[in-house]
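Readers should treat all values here as calculations from the given coordinates under stated rules, not as data from a laboratory. The model shown is predicted, which means the values in this text are computed figures rather than measured ones. Cβ atoms are built from the backbone, for glycine too; each structure is taken alone.
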Structure P
């Protein structure tokens with residue numbers, strides 16, 4: 001008898017309250033890096049009912065119009081109607097301050113901007129070398145947003161979630177057991193219409209693209225409470241960095257101690273996690289393993305990691321020594337080495353704020369190096 005396991009991952013749309021905040025924080029970071037590639041930032045955004053606030057610290061020569069960036073991002077995400085209780089017209093406050101000199105002194109000498117542990121993961125379940133549950137969940141939320149933006153489903157409002165349960169047999173994904181989606185929508189769209197159109201326009205094409213079939217009708221849940229009209233922070237406050245599991249591997253692999261968005265690459269919470277994914281993905285892409293998790297750990301002010309681990313869960317095709325040599329040839333895992341190898345001091349981060357930080361081929365830590 002095969003060993004059976006179920007695994008579930010979720011994703012959220014770009015207009016989810018937490019993702020609004022991630023999007024704002026990364027849009028500000030990109031503006032800072034565009035004007036000053038050496039900028040340092042740790043930007044936290046909070047969004048609540050009819051208000052948006054910025055907190056955190058920066059060190060930069062760039063001149064940035066924070067309020068304009070915030071309001072433009074909110075508008076881009078579709079929050080243009082004040083009657084929803086949150087919009088581009090919401091109350092704005094800015095409490096960003098200068099970076100602490102006690103942090104700056106360590107970073108000035110190419111040290112890590114904080115302590116912490118980071119993990120990167122890859123497996124051969126999908127073309128993106130990501131676990132199937134999170135890859136599917138991200139594809140569903142991206143498709144929901146596309147259908148709203150291009151007005152295929154004009155009744156959609158800018159907030160939503162998706163959840164996927166995959167059935168594994170002997171470690172291999174064989175079927176989708178359950179699909180869950182929740183979307184905010186106009187009052188004139190009935191629950192039946194929302195369900196039917198979402199299955200036709202979103203769920204079916206995404207699932208077929210991954211060469212799977214939809215589960216039975218009773219295992220597809222759309223808007224579990226029956227309806228959802230008010231999107232965004234009016235219903236549920238948002239905060240930068242609260243979706244760590246969504247941002248990484250959907251719970252399939254370990255996650256580090258810190259979030260990513262709003263942080264410049266001197267913050268190893270971000271750059272270390274990107275380096276770990278880069279190593280893990282290239283190990284799998286090179287056929288050295290079918291599954292790989294890389295761990296790194298740093299201490300503030302020190303340039304090199306205190307810990308470097310590679311776990312292939314018994315799937316390696318080469319020795320541990322060969323894996324280590326491959327890693328060392330691939331990238332220098334010092335803070336400076338990561339930043340330079342992946343060219344991280346540039347405005348590339350806004351595109352990471354929604355649908356995860358991994359599996360997007362246009363990002364440098366997703367590059368597959370030819371040997």
Structure Q
């Protein structure tokens with residue numbers, strides 16, 4: 001059964017992959033040329049693998065049928081990723097992508113971003129994120145017309161740095177990351193010993209284990225991305241975090257119950273405020289902290305008694321210092337940067353205007369956005 005199925009199915013998937021290359025714009029826009037080349041490379045690799053799965057005699061041993069089927073599924077999933085994550089972004093693009101990629105170039109010039117830029121697509125249906133497989137940053141369509149969430153782009157720029165291993169341009173950043181990761185590992189080793197040797201509840205044991213796994217898998221990276229954002233654009237990044245929590249946040253002190261990708265919002269704000277003090281932005285940090293406390297009070301949220309078990313402030317503060325050393329070691333320019341840094345100064349001015357003159361902010365924002373991102377309205 002499997003032999004006859006794969007003869008037809010693999011052949012059909014090869015035809016689909018070849019047709020998929022035909023969906024790449026001819027020629028691709030300049031902002032998508034790198035992504036187009038990567039898609040072609042992956043499709044060619046997938047076609048080669050499919051032909052081997054279909055035709056190679058080594059795959060036709062009856063004992064290898066299960067492996068052969070798994071390999072077919074793996075390649076099929078790879079082709080789906082190329083189609084849905086990357087080629088769809090190119091096929092559905094318009095002139096606004098040129099505007100947002102131009103903005104990204106200016107942002108990264110100001111901070112002296114150390115590696116190749118991701119391509120930006122306005123295809124996101126889930127806030128800002130980066131697909132590091134394709135170096136593709138996705139942002140929601142309408143964010144290009146507004147300023148208050150744009151500081152989150154700096155957070156997304158930090159994710160590719162974590163994948164740039166064995167690269168001298170990112171060595172200080174990754175070294176800092178692993179020093180911070182060792183600190184948190186030491187903390188949780190002590191926590192695990194403590195909960196196992198004491199009469200603690202299963203709920204606490206599960207929470208400690210879940211928190212430790214989450215720190216190892218994603219939390220530390222998310223904290224470092226937040227710190228990169230603050231170091232790049234200063235107060236505007238912390239204001240954007242407050243704004244996002246007010247719009248979409250839940251419990252800012254959410255305790256870990258299972259493995260998760262993102263830490264709770266409150267400790268994220270804690271490291272942002274500490275980072276602002278490193279940048280000598282104490283006045284802004286105090287103002288943001290006051291507004292943050294007011295927001296939490298209105299929402300009826302407060303720190304649980306054992307919250308420090310999962311988010312130790314002492315170590316979070318050390319993470320800030322480590323990240324700043326890694327950031328400057330890469331040659332990146334922290335906020336406030338140079339006088340000519342138009343983008344990040346505009347993003348901070350937007351938040352100052354937002355609080356100072358809320359009634360006139362929308363009109364001001366519209367005018368400034370059109371000047372900052374030419375082509376965004378076309």
Comparing distance in nm of label points 7 Å out along Cα→Cβ at positions 12 and 220 across structures P, Q, the largest value goes to Q
81 is what came out when volume of the Cα convex hull per residue in Å³, for residues 92-131 alone was calculated for one structure; which of P, Q is it? Q
Distance in nm of label points 7 Å out along Cα→Cβ at positions 196 and 292: greatest across P, Q for structure P
Tell me which structure, out of P, Q, gives 2.3 once distance in nm of label points 7 Å out along Cα→Cβ at positions 260 and 276 is calculated. Q
Mean projected area of the Cα convex hull in nm² - highest-scoring structure of P, Q: Q
Entry that produces -9000 once helix-only ellipticity at 222 nm (-39500 (n - 2.57) for each DSSP H run of 4 or more, over all residues; to 500) is calculated, selected from P, Q: P
Mean count of other Cβ atoms within 10 Å over residues 212-219, calculated, reads 18.4; among P, Q the input was structure Q
One of P, Q was used to compute relative contact order in percent (Cα under 8 Å, 6 or more apart), and the result was 19. Which label is that? Q
When mean count of other Cβ atoms within 10 Å over residues 164-171 is computed for each of P, Q, which one produces 18.2? P
